[in-house]
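These are the structures, in structure tokens.
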Structure P
């Protein structure tokens, strides 16, 4: 089975065409292929499947083999995958995810998808939680974008020891369930700077749902306006709130194609 390596702001996944068949044991496949030095290297794998009501469906697994529900950077690349490979000519698509259907608008340049706008739905923000972790005190704002996040506003996200704090905060009992953790700063009302610890993947260069979670939390605390540029280590996302819904626009890029030697089962 062939695979496609794709990335959105450095948040990279291995894409598999599972419209007719899929490999066996996807969690183990994700663990093996995601290893940076002994596999293809990625933040996980994403399977492109027939839609359950939408045009297509995405099924994602994190680098540790755990199942993910939604990925903002990943879903943009799904839109590029199906259009660039001629699986659709539509530029407005609905993709079924573990968090429900999401609408995409594909922006075409030179006959290929360059950027994608995603209807990320409403960001559900909960009251702040005060907790202690690794000997420090934090105020964490829980936010849900189809998957759970914990947002921490600070003066300088770059100075945070994310590799040390991320694993502890991800599983902190005060937050209820495993969460993606974002450290963020709002220097003005049009810009947000973010660093992300993703559950199941660790430190990543970008997280689309994480950026939307921070945006929702910043709006709740009146730290920003309805349109912002969210800067992550891998690049910049444009975020906009329209009513209760957040729209995210960002790039999608194909890195390379390869062939996967792995048992496949027929699902037709």
Structure Q
């Protein structure tokens, strides 16, 4: 379906221009997003929203930087980027993003986590903690892990780069036993095209030195905090076609390849 303002998959969606987004006031249960995953998949790899502007709308989230220059991690109101060697740097306020989603995070439900042996077990534990009617969730997990598989993507410099180029050049790496923070979102399938359907998680170590997009993880013990999001506000860059929401086999396959790694 076309992406129109309204209720999609149990979450209210509203589109704003950059000037409108700058004037809007964030509130509880609202996720704020720069552009859409559909636009990113079609090669719209530069955005007009700065990281400083993004952080006015939330203190927890994830995304990427212009030309997909690493994996963006927003935690405790700080924007960090994980490079292809796994190293983490603070992102300057004037850096720009072609795709990111944040929220002003306040935990509504919390629970302890033990012995989650893989990504599926981790997300199942979060799902079990969530209210049954929750369509969209934001999550923060502080944990001791035994192992994690992460990835990041390099900055694209060739003419007319695409997301497929970046994914083909992604670098995967392993992280051993350490303390970490995992942040991210769960969106329903109906918003595919707007967002990544299902779980999308990024990880950063507790000392904020290593991180990336989370492909797999084994958790020894940790603490889960979740917030239900009922609204999604999307800042649409000028000249960008945000695309369509709903089922699309080719797009779904591309997103799955991007999410699960090699």
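What follows is calculated from the coordinates using simple rules that are stated; it is not laboratory data. Note that the structure is predicted; figures quoted are calculated from it, not measured. Cβ atoms are built from the backbone, for glycine too; each structure is taken alone.
When FRET efficiency 1/(1 + (r/R0)^6) of positions 94 and 158 (r between Cβ atoms, R0 = 41 Å, to 0.05) is computed across structures P, Q, the figure 0.95 traces back to Q.
With relative contact order in percent (Cα under 8 Å, 6 or more apart) as the yardstick, tell me which of P, Q scores highest. Largest one: structure Q.
With P(r) over Cα pairs in 5 Å bins from 0, in percent, for residues 126-213 alone coming out at 3, 15, 29, 29, 17, 5, 1, pick the structure among P, Q it was computed from. Label of the source structure: P.
Structures P, Q were shown, and volume of the Cα convex hull per residue in Å³ at 110 was computed from Q.
A value of 0.65 was derived for FRET efficiency 1/(1 + (r/R0)^6) of positions 70 and 142 (r between Cβ atoms, R0 = 25 Å, to 0.05); which structure in P, Q was it taken from? Only structure Q yields this read-out. Structures compared: P, Q; top value of FRET efficiency 1/(1 + (r/R0)^6) of positions 86 and 110 (r between Cβ atoms, R0 = 25 Å, to 0.05), i.e. the largest, recorded for P.
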